[in-house]
1. Thinking of I, II, III, which structure, once FRET efficiency 1/(1 + (r/R0)^6) of positions 39 and 191 (r between Cβ atoms, R0 = 35 Å, to 0.05) is computed, gives back 1.00?
2. As an exercise: Rg and Dmax of the Cα atoms in Å, for residues 119-246 alone, calculated from one structure in I, II, III, equals 17.4, 55. Which structure is it?
3. When Rg and Dmax of the Cα atoms in Å, for residues 127-334 alone is computed for each of I, II, III, which one produces 19.3, 58?
4. If semi-axes √(5λ) of the Cα gyration tensor in Å computes to 33, 27, 21, which of I, II, III did it come from?
5. I have 0 for helix-only ellipticity at 222 nm (-39500 (n - 2.57) for each DSSP H run of 4 or more, over all residues; to 500), calculated from one of the structures I, II, III. Which structure is it?
6. Where is Kirkwood radius over Cα pairs in Å, for residues 255-302 alone largest, in which of I, II, III?
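Since every read-out is calculated from the coordinates, none of them should be taken as a lab result. Being a predicted model, the structure only gives us computed values, none of them experimental. Cβ atoms are built from the backbone, for glycine too; each structure is taken alone.
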Structure I
Amino acid sequence: MMFAKVKFLSYLILISVIPTFLIWLPFFLRLKSVWGIPLPQEGMAVVVANYDGPLFLVVAKTFYNIERITQDFSFPLPSEYYAAHFPLFPILIKAFALIAGFPYSMLFVTVASSFLAIYFFQKFIKDYVTENNSLWMTFIFAIFPARWLVVRSVGSAEPLFVAGVLASVYYFKKEKYLLSGFWGVIAAITKSPGILLFLSFLLTILLPEFKKLATSPIKNWLRSFNVKKLLPIFLIPLSVFAVFILYKMKFGDFFAYFRSGDNIHLFFPPFQIFNYSATWVGTFWLEEIIFVYLFGILGIFRMLAKERLKKPGDSAIIFTILFFISTLFVSHRDLVRYSLPIVPFLLMAYSDVLVKKEFKIALVFLIIPIYLFSLTFISQNVMPIGNWSPFL
């Protein structure tokens, strides 16, 4: 039994690490081109310098110290800009920097977080597919969509955030509320949308209770409602409050996150992403955004139709709905990256299609385009850094 578990864990490690290693290899070898695509010749510095890795390195080196930010780093950004980069990812970078140095510590934390995300995805998905298919679904999640493969191959907080979201939802569904609260905190102090977990869990709890509340006195309802076991999920908003307290100490402003410049890309009315003149859009080539919305909406309906999700108040579907609604207000060309936290749940929604032979053939065909897209994106999504010494 132990050998089988170790063997299965080894498979997950390989599924997680090999795609990233293959992405790194051309940069590490300083290949001039791959498949005719020209590559920069700065080696792994290209991977480290990908947005927003260097900005997290600034936080890891300074921990929001305004004086050090302005003196040691030359990015033309106000110090409050770094309030948009929540502290857990930089803290982990600093924790491992003694062993590997800051740049490679950042890559290590990203790779380790990616494994955690893949591990919890496998635990989550095996409740919906057979054990053999769960490994196949996990392989899909390791490389698809291609934007996910990119973010888990450069310095990025997304893998840690996705791992926290997956683990928190998984344990909440298992009614292990302490573990759910713990991983919800991990998500919430990694990226600000983690607060949606708390709202999702609150709705999950309250929606089934509305009928009871309509037919029984509120005193009886409160007596029957076990509040204590659900207290751990309140750690999620408390952790966000703690981050804002930290910002009060560092920036002198409790609401520094909301004044961090153009980091918050939510605009009203929805669909502002089609405003080609918006700062973070800058193009009219946007038709694929419609397909992102389409797969999101269809995925939600498929989730609702699945047998296990027919009971009211399922945390996975509620989180997916809330997060999807929030993406409708995102005005940023990189909408797929903003949608990554709900990708695991949408993969579950389409799982009956994804395990079929036809999709397996299609994915084999797509592996090369996914790889080439990843190399191209990483080679071009680089922050200009003239002096590396402050980052080392």
Structure II
Amino acid sequence: MRRRFLLPIFAAAVSAAADWPQWRGPNRDGKSPETGLLKQWPEGGPKLAWKTTGLGDGFSSVSVAGGRVFTMGQSGGRQFILAFDAATGRKLWETPNGSPYQERRGDGPRGVPTVEDNRLWAMTADGTLSCLDPVTGRKIWSANLVSDYGGRIPHWGYSESPLIEGDMLIVNAGGPGTSVLALNKNTGKLIWKSQSDPAAYSSAIAATVGGVRQIFTFTAKGAMGLNAKNGELLWRYDNVANRTANIATPIIHQDHVFYSSAYGTGAALLKLNASGGSVEAKEVYFTSEMMNHYSTSVLLGEYLYGYSNAILTAMKFMTGEVAWKDRSVGKGSVIWADGLLYAIGEDGMVGLIEPSPLGYKERSRFTFPKSERKTWAPLAIADGRLFIRDQDNLFCHLIR
């Protein structure tokens, strides 16, 4: 009888239902496909499965794939990419990635690793971009956006989470003629480069509108739509950009795209009209009622739920009409899973909220022991677990 040998396979495809394999979840929209989650938490919050330390400094949230939790940190004069066992919190590996980054509001990396199949991509605050084996942490290729592509580090460090689009890896380098780069995800070789905008802090998304596949970016100067095939500029819209920090990820719904920023600016909904391979972006409305600072709203049905500066806000997507505002758990960020919103406040409060345009309704809340820094890393949900990153600490709560 022939013996069959089964090789271990890293099951980390973006489509895996139980995973959170990149920035803002499987589809970069802040939504988890998880079901069967708790509809209310016990007093003190859902059960803490484990807490681990040793992540170092940094504002990076986590991605979760193949039973592993991935994030980044800084310690001992180096930035690192790290992996932990999702079930136990045991550190599996750490790989140096970039020189130390220091800033008075907080040191270390800011972005989130992106995982697809048997590869991981991550970029630290100094612009060191690397592709790793997610099982072993072995580095496959690496580049630096500054030394290799003439990029300029933004004031608060590169904060982008790399986007995978087919065989391409998309990042905002922010250099002259190299604002947006498409690299071969397997080799790191340049495929195309486009525009000269300085880099901001927003992570790109991709979508097909009117038969045209586009890369939607938010640079330091404005919103742009680029042809995914060659980086050609299809349209741009600068009114939504501020002069300080453009951070929120664009939100796509059918043939509309929503951009938002803080620092006294606001949000815009754009209608995209595609014809003959060209695309026109026309403003539907501009509003000061949704000023996303460091977080991005979630679109559920007809309504956006997100933080306008420090206030959780429900706003009708197509009109900009505000349904309600509430201070909730304090200034923070929000994601969605199994019919409910999960909000984390920067001062250590987590809330479970019903998403309804009829009013704010909170079901549960709890606090976690936080560091001295503000908690700016968004939550992540995977395999019945809620993950909280706060500087050197990583918490895992059971929510199924």
Structure III
Amino acid sequence: MQRPDGKLPLPLEGTRVLDATHIVAGPFCSLILADMGAEVIKIERPGVGELNRRRGAMVQGPGDQRVSSRFLGLNRNKKSVTLDLRDPLCKHAFENMLRTSDVLLDNWGPGALDRLGFSYQHLSEINPGLIYATISGYGGHPESQGPYSEWPANNLCVQAMGGWMAMNGAAGGTPQGVGENIGDSIPGLWTALGIVLALETRRKTGMGQHVDMAMYECMAAHTLSTMAGYQSTGYDGPPTEENAIGAGLVIRARDGYVVMAGARPEESWTALWRLLGREDLLQDPRYRGQGADPEFYRRNIVPAIEQWSQDLDREDVCRQLTQTGVSMGMVQTMGDLDRCPHLEARGSFVDAGDTFGGSYRTLKTPLSLTRCEDIPANPPPTLGSSNQDILCGIGGLTGQELDQLQRRGAV
């Protein structure tokens, strides 16, 4: 139904998610759901909260208050409730919350909630329509166990297991991880998709289900092109020099580097050398992309381009070379991204605040639903800030019961 301003509601408006996750993979998943309109209620440990509140670069608040910048970036548009799920009264409140929720998200590892009395069978008895989504290293569904199912995992582990470190290392060198938590964020993204698909199945059938997401499998699935090459050639090492050059050339500019990709057709090379005023090079077929080996690219082609590009800024190099039919990109740092006029023009930033009344600006979810209302920008929750409203609301506790839990440190 359209709003008075003509905008459509966000797609997950009216969906309630209980988010019993920590660190990156689970919170990144629930961030996507929250940005798309879901009511996301973080279930956190009393007194300390989830681990990410105390990890990474810290933002200083009034007095000695501090909060993790990574927590701020992952937890906008959410609420926070503290519960000790070992406490019988807290379990009772949690069960009441489950009855009126659509999704339970958990990344504490296989069997963690089961050991607290919340097996999937029990969850289904409480709420047959519940979508129970778990993120674990190697999958946690009891009917599809593998030899690694009990192994703990994190970002770097699944980058290694999923083939990414081998692809990112140089031939003969030490394998390298990608310098970002893609081993967490990629599974978080896939889990969000799995939840939305399970909600659609529930819409058709009325039945919930277990979304069993393995970080390892998510990372392996993103080796699509490299796996295809292996299946066709049997080559099982890091990218060869030929493949690296085929993918693109890194070129120095006055203020950094650019990458030039897609310069395979002869007409693109011809247009490039004409743009650079080096038609003399066209007499040699290797400068037209015919028969040049990696050494020739390194010793001749790249230096010839850099004689021209080193006196120009990256953006100017990209704009001019794009006219020759190649794809260009600037090698950008985090500072470049933060100041990027294109991202700014596209509305890619959101400032949801730092929970102390200050500013905290970060990249927002890149989903662009052009007819829907804007993604909200509510600040990340302080620990237990929604205890009263939620525990005495859908949790079914009385004010006296909540007071009892507070006195014994269970909330």
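1. Values: I: 0.75; II: 0.15; III: 1.00.
Corresponding structure: III.
2. Numbers: I: 17.4, 55; II: 13.9, 45; III: 17.9, 58.
Among I, II, III, the structure yielding 17.4, 55 for Rg and Dmax of the Cα atoms in Å, for residues 119-246 alone is I.
3. Working through the options, I get structure I.
4. I
5. II
6. On the way: I: 12.8; II: 11.9; III: 11.3.
Biggest value here belongs to I.
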